[in-house]
Structure P
Amino acid sequence: MPNSDMKKNAVIIATWPKQQDDPFFDVLKKGGLDVLSMPLIEIRTLHFSLPRSISEYQWIVFTSKNGIRSFLKNHNFDVNNKIAVIGRSTADVLRGSGVEPHFVGSGQSGKYFASELEAVIPSQTKVLMVLGNLAPDLIKNYLANTRVVDRVDAYETSCPEHVDPGIQSRVKKGDYTLIAVSSPSIVGNLVQLIDAREASSLRVVSIGQATTAAAKELNIEPVTTAAHQSYRGLARAVLNYIEKNQMI
């Protein structure tokens, strides 16, 4: 763990809307670090219709906590549905609604989750993917060769109209230790806050490979990428990086 001086001086900035019992904030607090919240994304539930009756789907797949929350505002599960979630934190949200997932992925990348699902979901199965509007069709395309896979966009993300000016000023001045980013869209919105020519100077910690790839396309080289694609994994990546580099 970081020493007391490092804990006292570190300035960590989180860039997504903080939820109740957010594991990123909780893990860092237990590690002796405080976090500044500067959401660079807004989540809005979309009203949507299902391509077919809910009872026809043998599997429903969620890749995010927001997908679960938004889905349950529109629909209820059927007894015929089995539910797969990408990782532990997503499973916790589902359990919070009183539903136990049938499969919990390792919480790694979307590509790895697709391979996990291929081993779990039988061929000729009807599958519903519940995603955000900006999510790629990577998993859907991976499974669709031997399964019937439908997609619904349960929520949309957008750039907020207001960003905390004090924290934004810190970013522009470089007056922070690390910025934690959790999606490609957040990375894009982060670059909009500053002069794009300064993007390469940002000290970013990424939640996963897709976010890291998006950062690199915008001339940002993340200082580290979480080993496990989750907010808990992202927090551990922050702690490990600070300890390894003796950042004060």
Structure Q
Amino acid sequence: MSILKTEKLTKKFGGLVAVNNIDFEVNKGEIVGIIGANGAGKTTLFNCISGNLKATSGKVIFNNKDITGLKPYEIAELGLARTFQIVRPFATKSVLYNVTVGAFLRTNQKAEAIEEAKEIIKFLNLSNKMEALAKDLTLPERKKLELARALATKPSLLMLDEVMAGLRPNEIKDMLELIKKINKEGITIVIIEHIMQVIMSISNRVYCMNFGKEIACGTPQEVTKDKNVIRAYLGDEYDIPEN
């Protein structure tokens, strides 16, 4: 059953069409990957879905509700959370403080918010950094903190924007396990990632974008064999053999 879909979603910046008539659909419980070169429109699509940008035209439907044009906090209240490419926590505040802020979306009780934050921090293996300042965290720890802040809002769908960018292979493996763990808790995931091996190993389905358009959608195996995807990544001059 669909939890998220867009209908002819379009975002223009002057004469530039960054997202071009995208029909995108995610089913409950899935992990859906989005791939594409820099400038393909992936993050702009995320921004239009999450309310950080106003779409030029089209619709965003979440849990059968039209959320087009809603504010980011209104969308978060409905159960859709996201992370950002550039992590911007409250740098001079503790990990616990940062996550507790997110937990206040669901409760007005300070003690309850703190306990919820502690559980999420433990879930993401950050308990030893509970009182550490965000500015003192390593990159992998900051990535986990970004995840924790999003999870504190208790989403049913989590959108991850390049959460593994800049990580070493062993750190990527750790992050992959956390994403699978989150998904097993019943949270649907949409993930943008440039590392093809990563996105293909974790996704049930993959969308590929190029210059604002969807050029392929299917299982990881189907997408990697798609001629349009091969051309987008390797160029028109690539000789694609016929079967």
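For this structure, a couple of remarks:
- FRET efficiency 1/(1 + (r/R0)^6) of positions 55 and 191 (r between Cβ atoms, R0 = 30 Å, to 0.05) - highest-scoring structure of P, Q: Q
- Structures P, Q were shown, and distance in nm of label points 7 Å out along Cα→Cβ at positions 135 and 151 at 2.7 was computed from Q.
- Origin of the derived value 1.05 (Cα Rg over 2.2 N^0.38 Å, for residues 71-158 alone; candidates P, Q): P
- Answer label among P, Q for the case where distance in nm of label points 7 Å out along Cα→Cβ at positions 87 and 111, calculated from the coordinates, equals 1.6: P
Since every read-out is calculated from the coordinates, none of them should be taken as a lab result. None of these values were measured; they are calculated from a predicted model. Cβ atoms are built from the backbone, for glycine too; each structure is taken alone.
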